[in-house]
1. Looking just at Kirkwood radius over Cα pairs in Å, which of the labels 1, 2 belongs to the structure with the highest value?
2. Looking at structures 1, 2, which one was helix-only ellipticity at 222 nm (-39500 (n - 2.57) for each DSSP H run of 4 or more, over all residues; to 500) calculated from, given that it came out as -12500?
3. Of the structures 1, 2, report the one carrying the highest value of mean count of other Cβ atoms within 10 Å over residues 123-130.
4. If you work out mean count of other Cβ atoms within 10 Å over residues 27-34 for 1, 2, which one comes out largest?
5. Which structure, out of 1, 2, was relative contact order in percent (Cα under 8 Å, 6 or more apart) calculated from, if the result is 17?
Structure 1
Amino acid sequence: MARRHPTPLRTSKQDIAASRKAPQTAQTQSAAYRLAFADDEFLTSEDIRGVRFQLEYLKPEFRLREHGIKSTVVLFGGARIPEPGKPAWAAKNEVQKRNLEAASRYYEEARRFAQLASQTSAASAFKDYVVVTGGGPGVMEAGNRGAADMGAPSIGLNIVLPHEQAPNLYVTPDLSFNFHYFATRKIHFLLRAKVVAVFPGGFGTLDEFFETLTLIQTGRMERIPVVLFGTHFWDKVINLQALAEAGTIAPTDPDLFTIVDTAEEGWNVVRAFYNLPELGEPTWIGG
């Protein structure tokens, strides 16, 4: 990362290099002697958790600022949904295989929605309406791929999980981040969000959807378009109207999101909300 303010003082990098050339003695080999900011054991200790939270917030924040990214279009959705024509790699039985492969249409809708977002983003030299996903496979890959189709940058916010994959190959390398904490990752999902699009998914997708709704409902976040893709899926999975009828949410709270079935329907919701111009014919980059 480029240094913002040149200084006549020695840098931390210089001192790390110098300390590694110190004579090999009992003193220099002691953990106590290590520079604090170059000591992995110290930095990963229980007492430094608060510092790690801060570092995980700051590193992506600095990078996104350097790239001048002002606003984003967030795509949430299942990692297990395959590209059309590809096998359902995560299926555990024939029923899941059939259902996941049928859900591959959402891969195409996510890709198309990201294309529309990136086409709009081009008007700001890719500073606004930049696509961001969780950086993995499935719907996430489709979102980054749709941006790549338009020659647009896109962001991937991966997280280290026991069986997690590498970032999908469509994420812009300079905007591919990795997280330890779900909390700081969620902050970066929503910090610049102008749109949240939610595709069929599992626990993680539901968690992200409900956190977004909670922040908007409680006034902790400005209202933005929240678009759910897949009428049939969401009608089966959640019934927020039942919460309204029970009185545990306000009667108008289900109006905080819109359910659609196609990318064009979803982007029309965004266009109407922000009074965006109609899009012309796209210039395709990807295949």
Structure 2
Amino acid sequence: MAFIKVTESDSSYRHLDKMSIIDLLENINKEDQKVPNVIAAQIPKIEALVQVIVDKMLMGGRLFYIGAGTSGRLGIVDASECPPTYGVPYGLVVGIIAGGNKAITEAVEYAEDDTQQGWQDLKMHNVNENDVVVGIAASGTTPYVIKALEECRKNKIVTGSICCNPDAPLSLAADFPIEVVVGPEFVTGSTRMKSGTAQKLVLNMISTSIMIQLGRVEDNKMVNMQLTNDKLVDRGTKMVMHNLNLTDYELAKKLLLEYGTVKKAMENYHS
């Protein structure tokens, strides 16, 4: 039986070019509302993947996202936001995209069809048994991603996957497959829409849960965030004031800047 890509199925919306702007917006929004419920059904599988990633990280391992096109870019976004948000080192969460850095902003022809390069890209980071590699592909058929996961398995590296088609080849290559089947896209085949939204939400859940489990959040605060702009310095100062019961903004700010993070400022303050 041939594999059917739901992500490529014809949209039930026709004659989009004849729709008014308000109809376009309302129909896109109507489709987007389907995404969270589909993800909810996958939470047990997401939980299992998060648990193994946390376990591996506690043993010194890393998390790799590998994908192509929109999926690859979403992985890079999620990985790049972990250090400033949670104060973890760059390289703990790594995003890899078919076609390299150029592919972040431009389409690189046939990069996703290369069956050898995915594993080569992972090897450049010295991927090993302590790590977890998560393949991301809306279609679940991207050769670059599938072959990378298959090589990981051969080398006893734990694998996960995120795709938007049921029973996808990518899922067969993963130890912890996640399938968020959101259905045909509003614009037929445009998987940067619902499929992209679904993948982004799952990635948010994965990285946020991991960082909380690793102790990078206290209460509901980003106490390890990097102070990369005035907004974050102000936010951190107010956290220090609140947590240490200080009324002096300038003192709290001085402590924050001296120690570099909210957490360290709190640990080193002596009234």
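1. Sorting by Kirkwood radius over Cα pairs in Å in descending order puts 1 first.
2. Going label by label, the one that fits is 1.
3. 1
4. Answer by largest value of mean count of other Cβ atoms within 10 Å over residues 27-34: 2.
5. Comparing all candidates, it corresponds to 1.
Throughout, read-outs are computed from the coordinates displayed, never taken from laboratory work. Here the structure is a predicted model, which means the values were calculated and not measured. Cβ atoms are built from the backbone, for glycine too; each structure is taken alone.
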